[in-house]
Structure I
Amino acid sequence: MLSRRNPSGFTLIEVLVGITLVALLMALGVPAMSTFIQNNKIKSAASDYYAGLQAARAEAIRSNLPVEFVLTAATGAGAAPSITGRNWVVRAIPPLPAVPVLIDQKTGLDGEGGTTQAIAVNVSVAPAGFDGRITFNSFGAPTANPYSIDVTNPALGACFPGGPARCKRINVSAGGQITACDPQVALASDSRAC
């Protein structure tokens, strides 16, 4: 009696073709995944700045005191302002003696996985003489002109449409309204537009 052999498993050629296809898909997907991760870092940093500004405004209204949102390179209630700082501090300024009271703070490495990959914060459309502080009065309005904080990631290069980075902007209006938007969205009817 002749019996038919039932083949099981894969041939060497089938395995090599499968490995080649997986390697090709990985090679195409890794750059896109890297851009996605870097853009999420921009979104996360912008969310942190937005939350800090909201906390400063809410505390100013609640405590009936001036409250500062401070861009800084240091931490703590006495941190010196710096427009290139990646950290931020929210502090209340009580009446004399005016010793600042720390409300909240965030360091630039939070949310970056402990890496040294920098998220750059650029202050644009700032009033003349902006030193890194946005002070809210007891009505929740900034004490100076409107502010815009642009959040970019130099690891990705230029902002869209000239590059792959999806940069974010946080606007503080003269009345104290704080909004987050995408400066590259052109349609005014789009909720992401500035």
Structure II
Amino acid sequence: MIFSDKVILMESLANTLNILMQAFLSNMGLVFACIGSLWLIQILNKLSGYRLNHLGIWPRHPSGLAGIFIAPFLHGSFEHLFLNSMVLSVLLNFMLLLGLHTCLMATIWIITLGGGLLWLLGRPAIHIGASGLIMGYWGFLLVSAYHLGSMFSILIALMCLYFFSSLIFNLFPIDKVSSWEGHLFGFIAGILAVYLLR
């Protein structure tokens, strides 16, 4: 009886992994389009002498409010964007596995809440980059696995932990260059988004 249960569990796991991989591949077109738009904006930003970065989040300044919705699309260098693109492409795909509507609504909440908290509580500097959104996706995927409890969501969370466990260090002020507050508030916003979308 125990052996039979193990076989059933392994077959269920294999089927879930197969479905996960097929869905992952089917979402790649949309993911590449999103990442491609970030690279297009970065090229325009570079050509302008990075003047677009002044549209980022400037904490507690009225002119920085618009940056809440603009900052995730701006980056300080091509290296900055490249590093974010690698992680974002995977986590965005994982989010899409939970459904396009869920992904879209979670993205809106993460950008709005995370950016809003950063505007209220962040250091007096211009904050840019998709790192806050990345941390929001990571938090959302980890916590949603607990609430959904499906093998599908748990597998996604386990992959997030296995491949991106080092993201936890982004929540602390390790260096003065990175916007660790943006990472932290993005992560918090991702967790809150799970409850807001329930």
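Any read-out appearing in this document is the output of simple, stated calculations on the displayed coordinates, not a laboratory observation. Owing to the predicted nature of the structure, the values given are computational and were not obtained by experimental measurement. Cβ atoms are built from the backbone, for glycine too; each structure is taken alone.
A value of 0.60 was derived for FRET efficiency 1/(1 + (r/R0)^6) of positions 40 and 160 (r between Cβ atoms, R0 = 30 Å, to 0.05); which structure in I, II was it taken from? The read-out was computed on structure II. Name the one structure among I, II that Cα extents along the principal axes in Å of 105, 36, 26 was derived from. Value 105, 36, 26 for Cα extents along the principal axes in Å corresponds to I out of I, II.
For helix-only ellipticity at 222 nm (-39500 (n - 2.57) for each DSSP H run of 4 or more, over all residues; to 500), the calculated result is -22500, so let me know which of I, II that is.
II
From which structure (I, II) was relative contact order in percent (Cα under 8 Å, 6 or more apart) calculated, if the value obtained is 23? Answer for the origin of the read-out: II.
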